[in-house]
1. With mean count of other Cβ atoms within 10 Å over residues 81-88 coming out at 19.4, pick the structure among I, II it was computed from.
2. Quick check on the output: 16.8 is mean count of other Cβ atoms within 10 Å over residues 25-32, derived from one of I, II. Which one produced it?
3. Determine which structure produced the value 16.3 for Kirkwood radius over Cα pairs in Å, for residues 57-232 alone, calculated from the coordinates; the candidates are I, II.
4. Using mean count of other Cβ atoms within 10 Å over residues 49-56 as the calculated read-out, with 19.1 as its value, let me know the right label among I, II.
5. Among I, II, considering only mean count of other Cβ atoms within 10 Å over residues 33-40, which has the greatest calculated value?
6. For structures I, II, calculate distance in nm of label points 7 Å out along Cα→Cβ at positions 225 and 353 and state which one comes out highest.
7. When distance in nm of label points 7 Å out along Cα→Cβ at positions 153 and 305 is computed for each of I, II, which one produces 3.4?
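Read-outs: derived from the displayed coordinates by stated rules, not from any lab. A quick note: this is a predicted structure, and the numbers were derived from the prediction, not measured. Cβ atoms are built from the backbone, for glycine too; each structure is taken alone.
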Structure I
């Protein structure tokens, strides 16, 4: 059972704002802010090097926290600056040749797809988009039909940025594992709003951020790499932390996932990330997921009853990102009007998920993403604001 009063007390801004932009950057709990401030204060008192040395145990514990969140081992976790760096370190560690195929989904995120394009341009690899089924989810039967010996990677975004779609990550993992194909999962919008079990999913690599539903600070992210996959991957860039310089003409890559890290880090932000993970684990990912779904369903149901609003979400069981358009009103104008009323929401541009946007002729979408610290009253407040907007 989630103690909403305690959680909202830990989220001071919740008393001033109906904050429904958690797929962008969620509000940090006070424990996260305190962890970061304490370390910055310590650095100011004794210097950055000494502060990191003094906090070695707490800094090392962050790996264990992230591992527990994912049902992984600490040596399978790398802590990096953001989810993009995490994803890139995994993707660019893979080797592609002319004719190799990369399979991805229609709603793949722009940052990932442009990387596919760059590698295709450099190597002659081919990008093949797996079609969606009638619900909008990646079509598993089509995926199986498309696999041949030239497929060297399956890479998808689990929860795309432009709506509530939740792709069937575990079912994809079962197919990838059975065929021996590396599987890279972008879990940016999933981590923090739903349970994530890498063993159940069957992914070889997973990237995520701290700032979204996990409620951590910006400038934090992490990469999971299955232990069996680690030895097959040499990072695209290394330094003497990732690969110690063992002799004049040789380096040796670390045996763990920290081979994807560099020596210099923002230790205050790293401690904030650890505090955010521990905060979520203390509440429980099961109750968090249940409440996120409840609030998102309430919002969809309410919006569906408002004339002039069209819901744009896909999937059989949409998650906690609710996307919609309002007839005759631009997305940015809706975001601005909501902000003026003390309600924080966001927008998603078609260029973020170009293939899906073009196939569905989508304009910029309004994106509201409730989280477990939101209340039913805040959901109703947004619905009421939009009713007023459409009735003018």
Structure II
């Protein structure tokens, strides 16, 4: 793939240069204050806010300060309600299928803990599953007597869909899979997993925390029944935001484990009725500056186009991975047939924490993986901790070159 200084052409060398996503990287960087003083390669942790999102949030906070929090929410109710509509557009669902949360773990928990398991039931998951989800599976197994079954990887390191199909039987009550792990560039074959789960009539819960905002994610194409995501990562929204999408039909077997005045209506006697849609999973209190910030980030992603975003982000990840792989004493560890903008690596003879600290001193933001965040992966590979570098569409080739050279110096010194 060919990358230029400010504009990704989206073409292979020698192909038609007229085909391009049209992202104006220079303008996007100007709209992203953080790019002026850091090389931000930690978008898998938290993306940089745009000025557009920042203005939206600060404007609402000022409104709250001037007229009161309740009054500000009433004044901006239409814009707040539009957040669900725009998120639905983002993932290919309907507004009534969206519930808002303060993070993706709470969103995922709202779906998972609304299911009922009994002794002998089976939960099928993958080796890339996120640490909090693994703990929830183990807790539920301890409480209910259900069994957690880890589907093996195929020869490329992604979930083996043939093995998944062979493991599903009448005992299987849930397929729960992480689309992209926190610990690497793998993109699991979500649509094929969805096809298998649908054919078997088994609910499919997808953790899309690292994928929504990085490239197009469509719940209809994937065929999941529930999807959780965050605002703070590749969507570039504020921290303290997340959402859950629930297919309308899935409400028939989900019983929210928490009831709230936002989620249900008292019937006047000793009963209540759940909200008609996914808002039955919400609680009444929310930080509306954050909600509106999330909406601003979502609409910006929609305006730019997820196809364009995904093409550039993936190309930057491939460029970075290839450059790091070419360095003596440096190894990358990303799995899968399809890989995304997350790149994980290790420098021989240099502790991972020291690599991250050295990059930070040079103004390069990265993070590190830890075994506890991908327990099932750790059982088989035992490669963590690793340095995690995650560019996004507003990063430049020059920034990636700067990071690669910094890693190269560390490798040369260690060697």
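1. This value belongs to structure II.
2. This value belongs to structure II.
3. Numbers: I: 16.3; II: 17.5.
Answer for the origin of the read-out: I.
4. Answer by label: II.
5. On the way: I: 18.5; II: 15.4.
Largest value of mean count of other Cβ atoms within 10 Å over residues 33-40: I.
6. II
7. Structure of origin is II.
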